[in-house]
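Next up: the structures, one after another.
Nothing in this text is a laboratory measurement; each read-out follows from the coordinates by a stated rule. For clarity, every value in this text was computed on a predicted model and none was experimentally measured. Cβ atoms are built from the backbone, for glycine too; each structure is taken alone.
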Structure P
């Protein structure tokens, strides 16, 4: 087989994935859960470090509040659609 520079390669063209409003909303919700849950985790960790050394409940409480706020935002986004 020889290479012919005149012929283009016959590879099937891939169509770009369809991005709907639903997938964008889902992506934003996942990002919210990660960011707000992580923020709550960090705030709870700092609170534990400086105020309640042996207990870990502020860490879980902060993460719970962050994820609860993220859930509320996601629910509002889904209801707007």
Structure Q
């Protein structure tokens, strides 16, 4: 059986990562925000995960891959909660 503390820690890390992903996506609304120190550092953490969903083609100008990425993180959190 997986220790409860480990599950809780991983669930919190997934929640923090999903918040960071949302912040990264919202930064696209502000010109030049990816060129700041914060934007570059956040990009180093978020871009590898987002690249897993690059097979999802944009619909017009709307890129749905970040939405799918957040949904996958949420599903992982629910799966961890189910283990408890």
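Calculated for structures P, Q, FRET efficiency 1/(1 + (r/R0)^6) of positions 17 and 65 (r between Cβ atoms, R0 = 30 Å, to 0.05) is largest in Q. Each of P, Q could give distance in nm of label points 7 Å out along Cα→Cβ at positions 49 and 73, but the derived value 2.3 comes from P. For Cα Rg over 2.2 N^0.38 Å, the highest value in the series P, Q is held by structure P. Sorting P, Q by FRET efficiency 1/(1 + (r/R0)^6) of positions 25 and 57 (r between Cβ atoms, R0 = 25 Å, to 0.05) from high to low puts Q first, with the largest value. Using relative contact order in percent (Cα under 8 Å, 6 or more apart) as the calculated read-out, with 32 as its value, let me know the right label among P, Q. It traces back to P.
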